[in-house]
1. Kindly point out which one of I, II the value -4500 was derived from, the read-out being helix-only ellipticity at 222 nm (-39500 (n - 2.57) for each DSSP H run of 4 or more, over all residues; to 500).
2. Can you say which of I, II returns 3.9 when distance in nm of label points 7 Å out along Cα→Cβ at positions 47 and 207 is computed?
3. For semi-axes √(5λ) of the Cα gyration tensor in Å, the calculated result is 36, 18, 16, so let me know which of I, II that is.
4. From I, II, which structure was Cα Rg over 2.2 N^0.38 Å, for residues 23-118 alone = 1.18 calculated on?
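Please treat every number below as a calculation from the coordinates, not as lab data. Note that this is a predicted model, so its numbers are computed, not measured. Cβ atoms are built from the backbone, for glycine too; each structure is taken alone.
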Structure I
Amino acid sequence: MSKEKRPALIITAQASRASEWVQSAWDHSDKWVPYAAPLIQTTSNQVYIADDEVKKADWIMFTSQTAVEVFFSTINTAVLQNYTGKWAVVGSKTKLALESHGVIPDFVPTLYSRKLLVTEFLETNNVPQRILFPRGNKANLDTIETLQLAGHKVNELVLYKTVEQDNSSQLNDIIQNHSATYLFFASPTAVTSFVRQAHKITIPTLHQLFFIPIGDTTAEALTAKELPVLFVPSNFTFLHALSELQQFLRS
């Protein structure tokens, strides 16, 4: 059987996001064949959020869409009606997730970046604040530690857990059917999951395998595992990654 001439674009994010991004990839270009091959999945920890934790917060800060979704599925919405504090998000997609619940964020960094989130937040908030920080068990803790070092009181809510998902069989089938494969990673956990199951995947001779991270933190995870990074998108979003991959394929 002849191989598909177009390269495969494998999206390794959790199932709901991967399916959404596959459709975006199809809409963006016909120069690749996108696939959803989730290497992680998230589940709620069923954590109770006390009313006082919300009422006492000066800020509620989100660094992922998943944190927004789980927070609003867990919280007593009546409490939010009396919340007088502010909202901060890490980027445009998290902003849209928050707005879908009728909340307009008070702070969004100029670019989707956890580092910029902290840097720009501290530029305008030099008086100690009480920050409620919903997150997952695998969240990067640098943001929290930097805020704490600056004098802010951060109340962490570990609302969900991210676990690895073995999808080596599907990955193997896709790779066998293409002469080139672009693997897109949206988190360090997905990188770790790929490395753990890589021994089950057969890479054909002359097959070209490329690794694309969504941002600098995921790029660092790939580099730490000695996996070459094709590029890091200039703006850390999937759509920007698609645009830059399209430019790469034209070159």
Structure II
Amino acid sequence: MQKSKIKITNYDVFENGRIKLSSILRYMQELAREDSDACGATYELLRSHNMVFVITKLALEFHGDIYDGDEIELSTCSHSIQGVAFVRRFVATKGEEIVMTAVTDWVLMNFESRHVLRPAAIPVPFPEEHMLEAPIEVKRRIELPDTTEYAVHRVRYTELDENRHLNNTVYADIMIDNLPLPIPDKRIDRCCINFNGEACYGDELHVTCKFCDGVYLSAAENVTGGKQCYTAELTFAGGNNA
């Protein structure tokens, strides 16, 4: 298990001072790599075996506010292996208060073919720590928004990562930026994202979003690659504004 003390800065937050979804995802991503490194499964080792970890599912819940200037402690552990998925849990605390919990599914992917590999392919033993309580589960399926309206997002070079695709944290910004106006001036309550396909430099994404029964449904279709990038659900604390 890895822990990190983090001081939230002004570029981590929305205009209301609350932490951006993409910011907490970036801190989670970095800590996940540190934990994987500590287990011996470094990015360099995996790449030398023509494989990388990629995230496929996320479920996250905020239990309290995180503001500019706050100090939090973020913890993560490799919880278990279920089928082809490496399940990772996260907990963030502010003082004695738990302010965020999350669960993520990751898979090993062949870097060249982009095919999913079995967990047994990993070149070092990988722990199943069964630690950290996270009372939230990833969703196997998320409903698509029932709308024909879409916004166009062209994948930029600055949005890519070492895996040569759009970094998963950027999808959170794409989703938030395309919510129907006005965007609620409230804390995000819960977010589930299923990462269904990659997007590469220059790809054109059609982003849809609709408010339905108290939930924002969001999705992006990669029209260049001919595949769906993500589907997501988002709710805000204290109810949502359509």
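1. Working: I: -11500; II: -4500.
Clearly, the read-out refers to II.
2. Details: I: 3.9; II: 2.8.
Corresponding structure: I.
3. On the way: I: 36, 18, 16; II: 27, 24, 16.
Going through each structure in turn, the value belongs to I.
4. Details: I: 1.30; II: 1.18.
The value was obtained from structure II.
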